[in-house]
Structure 1
Amino acid sequence: MSRPKTFTREQFLEAIESLIASLGMPPTIADLKKKLRIGSNRTVLRYLAWLENEGDIERWSGARGLRLRRTSSAGLETKPVPVLGTAPAGPMMLAEENWEGVVRVPKTFLSPSSAQFFLLRVRGDSMNKAAIHGDRIEDGDLVLVRQQSAADQGSIVVALVDGEATIKRFVRENAYVALKPESSNKNHRPIIAGRNLRLQGIVCRVIKSGGELIES
């Protein structure tokens, strides 16, 4: 019978950092088991308790209730990105910037480095069948938005129409622009926009249950 694998604090911390960089959110116990080829939840929990006791991480209830308090010697590079309130993926509402805090996002997500980024909290279900890098845009998630005033055909955008914000699929037709929902809820309908359309940016990542990661 083979001996169970053992890891140093640095090795386990590096695994957490690597998963945050690839997933865009804290890993679950299952994620860590797969990454480190560990056979039991108990072993993962023992390492997490060790890192928490040493002050390397902070933990709370929830599958992804984990935040780094120290980076490993390899050093995951992150950058604080502001959370500017809520944008509905459903009924339109007034777009009021409402600074909620920041989320530390891996720099690998912030490309190009010269661009400006912000995060918005999703409200509603009109985009719950759309996905970015395999992650669906669901109520309560945070979306990472690259600020820009133009979009390619088919991009998922944050748009202002008559001063109201929404997250939708950008589709340019011959004479107009349509902002289309992708939802399991059939009550949602496309929004036809004209010159009053203002694009705020392109959705480039989804951070699942990201509200837990906001720092004041």
Structure 2
Amino acid sequence: MPNILMIDDNPEILKANALHLAGEGYDVTTADTGMNAIVCLKEKEYDCIVMDIMLPDIDGYALCKAARNVTNAPIIILTCLDSLDDKIKGLMSGGDDYLTKPYSLKELTARIHAHLRREQRNVRHINLPVGEVFVDKKNKIIQTQEKGVLLTKKEFELFLMLFENPGKMFPKEVIAQTLWKDNLDTNAVAVYIMKLRRKLHFARRYVGTIENDYKRGYYFTKPN
């Protein structure tokens, strides 16, 4: 059951939103002040945050920035501030979506559902005879039952390029052209391959290994 954090100083709005979303199958936590919201964020992880900007104790934009520093969950700003500058400021503060009051509960639910569906697409669950591996495309993390590793942007792009095409040979020139648009010396591709091999050593029984043919290029083998 997805966990939703609702932040608003209007008790009627909190109650109406919580009842509606609970009826849609969500587990809803409410906070009527910025400080209460911070406490909630420290105590629990949430799948989505819906927050007002106009709060009685903390600037909503500052709270949005603070929330973004501790969670990657989508943040939907729900407020009566409807100017373009307000929307830009909200999105630049870490918000993923902006919905102005008055609003439809159906639209709010649809937006939450859309963001959660998008988040689910960013994590690929791969079931293997030896266990399960998680490929988190949003956060660039490879996670097995024993360990996880965070990859850099280019390392993760290189991983996906090889991993999603097992057995296919990729010459160094093709890798450089695809990932760096010719802004990288092809000899440096070998350095990135070495780093990726080292980082993925713990997961080789789950995802396979990167092999190379000196003259032809690199390819991913399937796990045994």
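Read-outs: derived from the displayed coordinates by stated rules, not from any lab. The structure presented is a predicted model; accordingly, all values stated were derived computationally and were not measured. Cβ atoms are built from the backbone, for glycine too; each structure is taken alone.
Of the structures labelled 1, 2, which one yields 12 when relative contact order in percent (Cα under 8 Å, 6 or more apart) is computed from its coordinates?
Details: 1: 18; 2: 12.
Computed on structure 2.
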Query raised in the report: Comparing structures 1, 2 by distance in nm of label points 7 Å out along Cα→Cβ at positions 68 and 140, which one has the largest value?
Result: 1
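Computing P(r) over Cα pairs in 5 Å bins from 0, in percent gives 1, 6, 13, 15, 13, 10, 9, 9, 9, 8, 5, 2, 0, 0 for which of 1, 2? Please report the intermediate quantities before stating the final value.
On the way: 1: 1, 7, 14, 17, 17, 13, 10, 8, 6, 4, 2, 1, 0, 0, 0; 2: 1, 6, 13, 15, 13, 10, 9, 9, 9, 8, 5, 2, 0, 0.
Corresponding structure: 2.
For mean count of other Cβ atoms within 10 Å over residues 44-51, find whichever of 1, 2 sits highest and give me its label.
Details: 1: 16.1; 2: 20.2.
Comparing 1, 2 by mean count of other Cβ atoms within 10 Å over residues 44-51, the maximum is at 2.
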**Report entry** distance in nm of label points 7 Å out along Cα→Cβ at positions 36 and 204 - structure with the largest value, from 1, 2
**Finding:** 2
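Assuming 10.5, 34 is Rg and Dmax of the Cα atoms in Å, for residues 28-83 alone as calculated from a single structure, say which of 1, 2 it is.
Numbers: 1: 12.5, 38; 2: 10.5, 34.
The correct label is 2.
If distance in nm of label points 7 Å out along Cα→Cβ at positions 172 and 188 computes to 1.3, which of 1, 2 did it come from?
2
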Query raised in the report: If helix-only ellipticity at 222 nm (-39500 (n - 2.57) for each DSSP H run of 4 or more, over all residues; to 500) comes out at -13000 when worked out from the coordinates, which of 1, 2 was used?
Result: 2
